[in-house]
Structure 1
Amino acid sequence: MGIGSWIVVGFLAAVIAGMITGQRQEGCITKIVVGVIGALIGGALAKTAGYGTLTGINFRSVVIAALGATAFLLVLGALEGRRRHL
């Protein structure tokens, strides 16, 4: 995937992950960063599970990236919650 594809898939993944987790990130750049990190996480998990990797802007890639971004946001939320209670 080219850089443009990563940006588009990352943005879409972060928007979906924000809806799922209720943690809406502010700003396009933040969403793109969260989505691209999620795409990397989701792609690594999908490859390990034998589903292949992200191949471009398609439904499968967006779903894999959204799952990774959701996992990333949940972990971030758990870490933030632990810091508030310390």
Structure 2
Amino acid sequence: MTAADFESAVRDFDALSIQLVDSAEWVDRALVIARRFDQSNIFDAMYLACAEDLDAELWTCDRRFAASFGPSRPQRLLLCPADSPAGA
């Protein structure tokens, strides 16, 4: 990558207007999720806590993570491709 390519990539990235969000509540909620469902770390639980707070779906291809919830798997936690709409 040339210096010009790098500078262009940085400008393109900056144009995305990505907003960083720091929420202590997400950490607290992720810890609750990880403990309740016997997760070995809170990494994936952080994404789920974020999705809950933003009222968003969380798509994952991590079958082990999705299965760890058993029948209590949150509806917003969707497994790809298993939960993908037919034909998608």
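Among candidates 1, 2, the computation of helix-only ellipticity at 222 nm (-39500 (n - 2.57) for each DSSP H run of 4 or more, over all residues; to 500) that gave -14500 used structure 2. From 1, 2, which structure was Rg and Dmax of the Cα atoms in Å = 12.8, 42 calculated on? That value comes from structure 1. The greatest value of distance in nm of label points 7 Å out along Cα→Cβ at positions 36 and 52 among structures 1, 2 is that of 1. Taking relative contact order in percent (Cα under 8 Å, 6 or more apart) as the criterion, the largest value within structures 1, 2 is that of 1.
If FRET efficiency 1/(1 + (r/R0)^6) of positions 12 and 76 (r between Cβ atoms, R0 = 35 Å, to 0.05) comes out at 0.70 when worked out from the coordinates, which of 1, 2 was used?
Traced to structure 2.
Readers should treat all values here as calculations from the given coordinates under stated rules, not as data from a laboratory. Note that the structure is a prediction, hence the values are computed from the model and not measured. Cβ atoms are built from the backbone, for glycine too; each structure is taken alone.
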